[in-house]
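Please go over the structures that come below.
Please treat every number below as a calculation from the coordinates, not as lab data. Bear in mind the structure is a predicted one, so any value in this text is a computation, not a measurement. Cβ atoms are built from the backbone, for glycine too; each structure is taken alone.
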Structure 1
Amino acid sequence: MTQYPMTAKGAELLRAELNHLKSVKRPEIVKSIAEAREHGDLKENAEYHAAREQQSFCEGRIQDIEGKLSNIQIIDVTKMTNNGKVIFGTTVTILNLDTDQETTYRIVGEDEADIKNNLISVGSPIARGLIGKSIDDVVVIQTPKGAIEYEICAVEYI
């Protein structure tokens, strides 16, 4: 059985999405299907087919979320002692040694990743290269543009 690591906030957001799908989206789709049926012939009814497709997508997402929630492993780094080591859930500030550009990332689960908000997946190349390292370590991370050297400036357990 596969365990899905997730932060407490990520699990909360996933539960909220599941609740929205079940209590809001599902009834809306059922209503759309009922309205489309009233229009007559179902073979040539585009509204009916679109609503059924939406229903299929919604039910698939509900099953996906329920499966993940049943196998999640919530990791809360705020309850751990900060020993300066990069682990799942930590917020890491790294310095690109070539460009002197500093970036802060939080290492999160696959479903929580959002690069626009500096949330990177634990499976991403940067996260894999950082996990297990400590403050002031220099790491070389392989990217599509080649190897890049980073120095770990800060590790926060927030």
Structure 2
Amino acid sequence: MNLNVRKARMGDIRAIHGLLMTSSADGLLLPRSLTELYGHLRDFFVVERDGQVIGCGALSIIWENMAEVRSLAVAADARRQGCGRLIVEACIAEARELDIHRLFALTYQLPFFHALRFVEVEKDVLPQKVWVDCVHCPKFPDCDETAMLLEIETE
């Protein structure tokens, strides 16, 4: 299988939206509107297989030395084939380029992030995230996701 990870382009928005809405319906993440996706296009990476977008994820800068992996979704028939790993590795590489040393995710997929060297942390180590995004979430303050953090080593 030939997988290609790249930065998202305008023509990918509908496919990204479809992936996120499917994952949201499955209870894996929160939905994102098309307006929000257009406004954050530059944050996204996609994975293609045979020219079709089968996965997406975003690197969202939260604070001066902290970013989040968010909106990570892979088509059901493409899971467990390395798509998610490719996206998170692309996010890590971009964070490193931007001199960001702390990368986190709020997730239900603990084994996946553990395999990528993320560790579980309390949400109170992410105060900027709580005040920027979480206060607007319908699950706030009873979030059932787990906060996971990766300290990025400098090269």
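Can you rank 1, 2 by mean count of other Cβ atoms within 10 Å over residues 54-61 and just name the one with the largest value?
2
For mean count of other Cβ atoms within 10 Å over residues 6-13, which of 1, 2 scores largest?
1
Determine which structure produced the value -8500 for helix-only ellipticity at 222 nm (-39500 (n - 2.57) for each DSSP H run of 4 or more, over all residues; to 500), calculated from the coordinates; the candidates are 1, 2.
Going through each structure in turn, the value belongs to 2.
For structures 1, 2, which has the highest computed value of Cα Rg over 2.2 N^0.38 Å, for residues 62-109 alone?
By Cα Rg over 2.2 N^0.38 Å, for residues 62-109 alone, the leading structure of 1, 2 is 1.
Here relative contact order in percent (Cα under 8 Å, 6 or more apart) has been calculated and equals 24, so which of 1, 2 was it run on?
1
Matching task: -0.45, -0.52, -0.66, -0.77 is the computed value of log10 I(q)/I(0) by the Debye sum over Cα atoms at q = 0.09, 0.10, 0.12, 0.14 Å⁻¹. Pick the structure from 1, 2.
Of the options listed, only 1 reproduces it.
If you work out FRET efficiency 1/(1 + (r/R0)^6) of positions 14 and 94 (r between Cβ atoms, R0 = 25 Å, to 0.05) for 1, 2, which one comes out largest?
Between 1, 2, the highest calculated value is found for 2.
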